[in-house]
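There are structures below to look over.
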Structure 1
Amino acid sequence: MTIDLPTLSSATPATHTPTAAQRVRTRQIAETSRQNLLAAGLHPVLARIYAARGLTDAAELDSGMAGLLPPADMLGLAQAATLLADAIEADARLLIVADYDADGATACAVGLLGLRAMGAQVDFLVPDRQRHGYGLTPAIVQEAALLEPDLLITVDNGIASVEGVEEANSLGIPVLVTDHHLPGDQLPAAETIVNPNQPGCRFASKALAGVGVMFYVLLALRAELRDRGAFTAADATGMPATTDSHGPRPEPRLAELLDLVALGTVADVVPLDRNNRLLVAAGLKRIRSGRARAGIQALFELSRRDARQATTRDLGFSIGPRLNAAGRLTDMRLGILCLTANDPGEAKRLATELDSLNQQRRNIELQMREEALAALGKAEVQVGHTVVAFDPGWHQGVIGIVAARLRERFHRPAVVFAPGEDDTLRGSGRSIAGLHLRDCLDRVSKRHPGLIVRFGGHAAAAGLTLRTGDLSAFEAAFEEAAEAMLSPEDLEETVWTDGMLADGEIELTLAEALDTGIWGKDFPEPLFTGSFRVLEQRIVGEHHLKLRLAQAGSAIDAMLFGQTGPLPERISGEYQLMVNEWNGQRRTQLTLRQWRAA
């Protein structure tokens, strides 16, 4: 279904309700794994949670970096290390071409800080979302050429930049592609490609974010330079080194970049497999110990989050969005400068600008979402297998978020379009678990040649460009492709829980253990189900409910965000067990995610 929207007021009520069915199910537990985890001394609830997420042994919870996958199996990494080491020895000018999201920004920051610490001359360039489009396009290559680089390095992009790499080659500028997105049918003719998802790569983790790939490039480069005798003895003060670029320098401590790696990994919502959990755990450890970059520390302060108690939730829902706001509304250069700032005052100034942009982004998103939902309600049509929305007044930088909101509301793959350059539409899509979005767009492209000008992405998210007059044709083709790829079960939203907690299990020690866990995509934060009596309820902050609930006689505080009730006397629902800190006191609190009258 396409929503071709009229101009609507942001005050228009969103009255449309989801049509998708919902199932609440309890995750299955491998009993042998649970027993192994119990025998290792884990809390019984934690043993069942981790067993339900596929862990078989307590050793898999070890967060030591010794468990990180070795770089040796990553295709192209050795060549990249040689290429960069040669460039550093030749005093070549390196230029990083970044992406305009949090992963691209953190990958660029990691590249800048790490390469400079190893003696490289390196600067960066970020494409403008509207003028250049995504990735290493011919237009951004031409702009980069004005800076006279000797080597272009892409971060979090490039695997689909066939034309851009061709343009760079024609100008005599070699390209090193570092990316994590799925490749298309043709790889770019780059000097070297480092991407765990490229054909022939044996690296066990395909889930690395762009920032993780760049971190691995630096690990390989440091080893190459070490073999060449480029470093003196390790420097206890860490980065950046201050010795002359032509002589030996202290060996960089790349662990100092792990706060950036953790932020980019969580913010990009890549699967948190074992390798990514290790990277995120190490980064959170640095943040909690007060050793975060000045920019990250400033973003924590402005979002009123305590860095000493930093969680993956903070990175994904507080820090990441503030960083992303720059790329969505203005220029991600602002975010990269914040992440690489050494002076706390400068970092605070830049972080304040990001915080202001994030508020603007939220206001724009709210208006666009309300317009889309209001138009749906006015149209009184049934949602099919997909949702497609467009408005000529929408902002390109926010369409991905609106697509995510529509996907959540209707449990359907959603693509949202805004006007592009040269009579085109720029689209951003978000998908449900049952549909690999990039594969679906590939199916559309092959069955309707020329309909999609360009596209790229992965299973959960993708971007594409259409000609303005092809929106209706795309809607029909997208619906047809999705219908063929989705089963009826896929269209029923399944809410997976970790079962019920007994009265004695709703306690602070467990809440703290859950709060500090490494949770994210494919390793979800625990969600429990229960039945409660509503003892008290009052509206706080105009849009939320503060609750006092009772389960089997025990009372506990709870929050229901985004709803003002009133709730009936008895409810059942799904919740997260969390820690609420107020005036120095830490207490357990439930965050109610959804509820039903019991």
Structure 2
Amino acid sequence: MQDPFYNRQHIIRIVLILVGLIFVGKAFQIQVLDGSYSDRANSVAVHKIVQYPSRGLILDRNNKILVNNTPMYDLMVTYDQVGEMDTSKFCRLLKITREDFNKNIEQDWSDYRYDKKIPFAFMKSIPGISLAEFQESMYEFPGFFIQQRNIRQYPQKVGAHVLGYLSEVSPRQIEDAPEKFILGDYVGSNGIELNYDNQLRGRKGYNYVLKDNFGRVQGKYAEGRRDSSAIKGHDLVTTLDVELQKYAEQLMANKRGAIVAIEPASGEVLALVSTPSYDPNLLSMHRNRGAVFNALVTDTMKPFFNRALSAQYPPGSIYKSMMSLVGMESGIWNSNRGFSCGGGYNYGGKKPLGCHSHPYPSNVTMAMQHSCNAYYCQMFRDVVEQYGFKQASKGLDTLASYLKTFGVGSKLGIDIPGEKSGNLPDSKTYNRIYPNGGWRAPTIISLAIGQGETEMTTLQMANVVSAIANRGWFKRPHLVKGFNTMEGYFPIEKKEVFSTRASREHYAPVIDGMELAVQAGTATMARVDSISICGKTGTSENVHGKDHSVFFCFAPKENPQIAMAVFIENAGFGGTYAAPIASLLIESYLKDGAISPKRKWIEQRMLDANLLQNK
């Protein structure tokens, strides 16, 4: 008798074999006998469409918009999907020539950045109005599709050196971060746009769609389950006061130089100006951008050069404020010590450094008020020769160690690129210049008045006067306050405090002298009756032409709200242009934009002055 269990196994095996044959037969019918299925598979493909996020806005400290976005469109093409079409109509709708068409669609396919199966930009930054008629006929042009992008606009037309601009990613950037960038992406290339690119850029989204061989969308792939939404970039709140920035740029028109204004208590940069400059809208993404960029690069006025951070100048007599503090702090010089001028510093029967006529400087305050060269030459010698005439190396290094604490000779670390360190000479500097050791304090006496090998950036000058305003400390200058995100506002707090190597009590005679310099000294053009401005003029000698005009200041004297450095190339004495421009900016900032009627003539004179020919 046959085993029933064996019969059941035999029946199940036969059934499975029959089911398998049925499936094989059906697959054969679909893939071989019925051509409609293979045609459909060949005519429909999955396309990954990038959804670019809106780049974060850039705002001033009062939430006024400095940078926003406007929609533009790129016409994309996938080379392998381009089919038969009316090329003449295509060109007519886009207002391009057949030569343009051929140039745009044929790429160097040996370049790894291009692939015939991957979309690339056929035309970039097309205004929406130019695409209206073309879009109606899109179905006639297989392989082409439109991708929306956001480009930058600058409604205030100021702050080019601070804000920066966008550029297309380079091959190296794509190679270094393929998960972040693809061909045609935009990335910050300078200024805030570069330094905070990660926060501003946001995150891309992706849509997956099915398209037929005519490029027409047939529907979502996998019912949209793989789609992701773009996430907007963070809005960035800067420290800038756009009205102050705008006014500063107006006053610096037709002048070469820089202005940096800082809020002393916080280190927040209120204005950062470099001139000559340019309208940042010129470098927004448009079809003529390449030509505009090349014109700016080759401009002999160097509008791309950020003079506020990168130009390194002899500071001139503003250096005397630090010299005073070092002299008093080191115990070498008493605040009540006087020194006879006699028209200049007398050494060996000669006067290598002359001085203008002024009353006898009986103390540090009066010496600051009248900027006496002889007074500071003697102070410099006493500091450098404190260990003896032949120990000038040791004395100079001691002086340099004090000056370093003011941020001289090193980068301050502002949060945009391009900052230079300036130059703080020490014994090594002069041992290289005089390899046989043939130098002493009189050899380098020009350092006493901020000349010689000492060089500072305008940012460093503003930082020094900010430290003076604070009576001995400063915070790192910075341009960003915080970010507006989906979760709320997140401030960037700068808590680190840098102390100068000068005690608080030594600042009083220096500050009193700066106040008197404005009231009845070398900077009377900076006087504003209702504001106690404390400032120091400088005339930075220029061996190549007319001297440079320098002024740094802060106001009010008590509880200072703004500290500022102004450097104008080839403008002569510090009191002629730099001082009145600084005072106008301080008055405007502290008086909500109002300028006293009796000072309007000064404002007009500064606005009208064209100093670009003074070399």
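Bear in mind that the values in this text are calculations on the coordinates, not laboratory data. For clarity, every value in this text was computed on a predicted model and none was experimentally measured. Cβ atoms are built from the backbone, for glycine too; each structure is taken alone.
Quick check on the output: 3.0 is distance in nm of label points 7 Å out along Cα→Cβ at positions 109 and 125, derived from one of 1, 2. Which one produced it?
Details: 1: 2.3; 2: 3.0.
That value comes from structure 2.
Upon calculation of distance in nm of label points 7 Å out along Cα→Cβ at positions 197 and 445 from the atomic coordinates, which of the structures 1, 2 produces 5.2?
Computed on structure 2.
Of the structures labelled 1, 2, one was used to calculate helix-only ellipticity at 222 nm (-39500 (n - 2.57) for each DSSP H run of 4 or more, over all residues; to 500), giving -11500. Name it.
1
Once mean count of other Cβ atoms within 10 Å over residues 365-372 is calculated for all of 1, 2, which comes out largest?
2
A further question on this structure: Computing log10 I(q)/I(0) by the Debye sum over Cα atoms at q = 0.07 Å⁻¹ gives -0.57 for which of 1, 2?
Checking each candidate, the match is 2.
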